[in-house]
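Below you'll find a set of structures to go through.
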Structure I
Amino acid sequence: MDPILLARAQFGANITFHILFPTITIALGWLLLFFKLRFLRTRDEKWMDAYRLWVKVFALSFALGVVSGITMSFQFGTNWPGFMETVGNIAGPLLAYEVLTAFFLEATFLAIMLFGRERVGERIHTIATVLVAFGTTMSAFWILVLNSWMQTPAGFEMRDGVAHATDWGAIIFNPSMPYRLSHMLLASGLTVAFLVAGISAWQWLRGQRTPAVAAALRTGVWLGVVLAPAQAVLGDLHGLNTFEHQPAKVAAIEGVWQTERGAPLLLFAIPDEEARTNHAEIGIPKLASLILTHELDGEIRGLDEFKGEHPPVAPVFWSFRIMVGIGLLMIVLSAYAAWRLRRGGELPRWTARALVAMSFSGWVATVAGWYVAEIGRQPWLVHGVLRTADAASEVPAAMIGTTFVLYLLLYALLIGAYVSVVFHLAKKAGSPDAAPVARPEPAHA
């Protein structure tokens with residue numbers, strides 16, 4: 001196989017595995033702070049019981065995120081030396097800022113969150129929770145700054161084939177950064193909302209109907225109610241930004257091969273890159289143009305305008321629809337579950353089972369969204385500046401393929417172990433005999 005394709009697949013596998021865990025820790029840190037503040041206000045132990053369970057999940061997620069992040073960073077040198085050679089003057093400082101302002105903060109105060117409450121007191125323990133939550137967000141900020149700059153580079157000049165910063169403000173606040181950062185933060189919030197709601201629903205179905213389970217279930221559901229529609233609105237704004245700066249990516253998302261006005265929104269199609277057309281199209285007339293241009297006859301540039309410079313269509317087309325489909329399911333399920341809880345009654349068992357099934361749906365949606373962003377940037381590593389092929393190393397295909405297979409096997413094992421441990425922690429967190437039965441409280445409680 002082509003060594004460049006193998007190197008791309010290997011890095012894709014690494015980033016797919018790595019992104020799962022920051023997606024949880026970014027928002028879970030703030031949810032832990034919410035649990036802690038609710039406890040301090042009410043002195044109700046159910047909030048600390050919820051905190052004790054989910055801080056363990058946070059620590060587990062943080063550990064796997066660190067390990068996979070280190071493995072991923074090695075590939076900059078082994079498989080993609082041209083990246084740092086060309087844009088290292090910009091990427092290097094941004095990665096260093098992430099370590100200095102975020103990673104050290106999380107790693108230092110996480111131990112206090114886990115083990116220090118009895119030793120340092122409530123005030124210091126709460127401050128540690130604040131700092132860890134802040135650190136996770138700062139980590140997301142710097143990583144999204146770099147990724148956004150790779151999508152919409154600004155504030156630099158090329159000298160002898162090397163990028164040099166001319167305006168760090170323009171680099172950091174590049175055209176797509178606010179949208180990408182906000183989109184990722186909301187994605188993390190939704191991932192955590194459905195993880196907490198799903199695991200709590202699983203506990204509830206097992207008979208672990210403790211006050212802590214009821215509080216966590218209610219919190220996850222209502223967090224989904226708030227964030228899922230907000231993500232839909234922000235996603236539309238993000239799409240408009242991408243339409244302006246990366247029209248080839250949008251053409252792949254929409255499956256538009258020839259420039260056209262009044263383009264339909266394709267609900268289903270089978271893109272055929274060889275024939276440069278779609279098969280079995282099912283669409284809503286003119287809706288894609290209306291969404292992207294706010295005009296029924298608005299023009300969308302087709303992929304034929306970007307021959308040799310547009311991404312592979314099928315993975316971008318389908319990843320986008322998977323992401324949107326899961327988002328719509330989140331809106332509907334969280335709204336229905338919240339309505340039932342607001343009435344003060346128990347969730348129907350089918351609803352609880354649906355929440356359990358959606359426990360890790362945030363992972364699927366986030367990965368699909370990242371595929372849209374990263375595959376959709378091809379053939380560029382830094383859009384308009386550095387092609388992916390020009391940054392690749394000369395490592396033989398056989399060596400890349402061997403390590404790729406080993407990575408896949410290891411990651412499958414670790415993901416299985418992670419999910420098993422999360423359910424094991426939830427199972428240990430309570431039992432039918434450990435606490436009185438409690439229904440999820442009404443929303444006004």
Structure II
Amino acid sequence: MKPFIDANKIDLLLKKTMDAPKTAARSIINASLRLKGLAPEEVAILLNLNDRETINNLFSVAKKVKEIIYGKRLVIFAPLYITNFCVNNCLYCGFRCANKELKRKRLTIKEIKEEVIILEKQGHKRILLEAGEDPLASRIDHLEKVIPAIYATKSGNGEIRRLNVNVAAMSVPHFKRLKKLKIGTYQLFQETYHPGMYKKMHLSGPKSDYIYHLYAMHRAMEGGIDDCGIGALFGLADHRFEVLAMLYHALELEKEFGVGPHTISVPRIEPAGNTPLTSHIPHPVSDLEFKKLVAILRLAVPYTGLILSTRESAKMRNEVIGLGISQISAGSSTVPGGYKRSLNKKKVSGQFSINDNRSLKDVIKDISKMGYSPSFCTACYRLGRVGKDFMDLAKPGLIGRYCLPNSLLTFKEYLMDYADDGLKKLGYQVIASHLKDIKDNRVKENTTKKLQDIEAGKRDLYF
């Protein structure tokens with residue numbers, strides 16, 4: 001199969017738009033409020049934008065676009081690593097097989113359940129299952145044991161209602177089996193779309209096959225997976241190249257399957273134990289350029305969920321959230337068994353360094369004070385609003401009629417079951433404030449009724 005990413009074409013596009021006038025950028029930014037997305041040349045113009053006043057306008061419009069589609073809610077999840085064994089030798093990753101200093105761990109089903117209970121007791125309802133490319137723990141027949149066990153593990157009112165999966169690329173038959181496990185989104189990052197840099201970074205192992213990895217989402221969708229998530233590890237190649245390549249990836253999926261990526265993740269390289277890139281990042285991304293690329297992606301692919309990880313500091317996350325981010329991880333560990341270890345205050349090297357070490361409770365406090373509604377919503381996935389059905393609502397900005405009410409209901413559950421008195425007081429103020437933002441009176445009345453039902457002891461209510 002031939003790559004649908006044309007590196008020369010992207011390079012030429014970036015050169016062609018290098019000196020585009022700022023009036024062109026302003027016109028593109030203003031037109032993005034129509035929620036139709038952007039063409040590659042328009043994205044290239046914005047990526048080359050240097051005028052600070054226009055950049056500030058970009059930031060303002062990106063926030064508007066996000067709130068038009070998803071409202072002022074932020075979905076919260078936690079990663080769950082089940083193994084750090086890996087057969088790949090990727091120079092940026094702490095799990096790489098050449099890292100002989102890493103203490104390897106493969107969780108048993110019992111240990112996985114223990115991790116899930118800890119997350120549930122914190123209030124999490126959404127998990128992203130993560131694994132190195134481990135021939136034992138990340139194979140499909142093992143996942144067929146792990147995933148049902150996670151869904152079946154409950155603690156009090158705690159339960160995992162949506163399990164997203166980030167594991168190695170599979171064949172179509174294996175994706176069909178993964179689909180039967182009732183997963184949410186299947187995520188896989190290309191890391192870098194630049195063929196030359198990809199070869200330099202992936203020395204050996206199945207992941208070193210650029211084409212096979214690039215077509216993973218094609219195989220996933222052929223296997224019946226409704227929602228797929230893509231991403232690039234910013235800092236490997238020119239960030240402008242990566243943003244354009246992700247747009248081309250989104251357009252390719254739209255062309256072939258009628259559905260673009262459900263999520264796009266935007267991690268920046270952080271140091272990882274015993275990796276060559278710890279002291280040298282090939283193409284560092286400044287804070288300003290990072291903010292720009294997040295905002296540009298929001299305008300370019302307005303329907304997608306933009307995910308921000310704990311690689312970024314709390315300060316940076318708080319700043320970037322307002323530029324189009326719709327999902328964040330919180331209270332994260334990148335170590336198999338890391339949540340149990342954290343209870344015992346044991347530190348072990350993970351896949352990468354975490355710079356936001358706030359607890360879930362502290363993250364909720366901070367984003368609540370910033371005017372956002374924390375959300376643990378899983379309604380769309382469980383009601384079948386996935387794939388094309390989800391996109392048909394997200395693209396015109398109609399999904400928001402469900403997002404805000406469902407965020408308030410799940411936040412109410414969290415406050416009732418896990419919050420201290422101080423957080424409850426703040427949270428109830430947030431709910432009361434955002435309840436006023438619901439425009440449809442019937443939806444507002446139904447949301448108010450459901451909030452009262454949760455107060456009376458009912459759980460898992462949604463639209």
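No value in this document is a laboratory result; all are computed from the given coordinates. Computed from a predicted model, the values in this text were never measured in an experiment. Cβ atoms are built from the backbone, for glycine too; each structure is taken alone.
Observations on the model:
- Test item: percent of Cα pairs over 36 Å apart calculated as 24, pick one of I, II: II
- Structure (I, II) behind the derived value 0.75 of FRET efficiency 1/(1 + (r/R0)^6) of positions 67 and 251 (r between Cβ atoms, R0 = 30 Å, to 0.05): II
- If semi-axes √(5λ) of the Cα gyration tensor in Å, for residues 163-290 alone is computed and equals 26, 16, 14, the structure in I, II: II
- For 18.5 (mean count of other Cβ atoms within 10 Å over residues 43-50, calculated) the corresponding structure among I, II: I
- Computed -24500 for helix-only ellipticity at 222 nm (-39500 (n - 2.57) for each DSSP H run of 4 or more, over all residues; to 500) - originating structure among I, II: I
- Test item: semi-axes √(5λ) of the Cα gyration tensor in Å, for residues 227-370 alone calculated as 27, 19, 15, pick one of I, II: II
- Here mean count of other Cβ atoms within 10 Å over residues 51-58 was derived from just one of the structures I, II, and that gives 22.8; the source is I.
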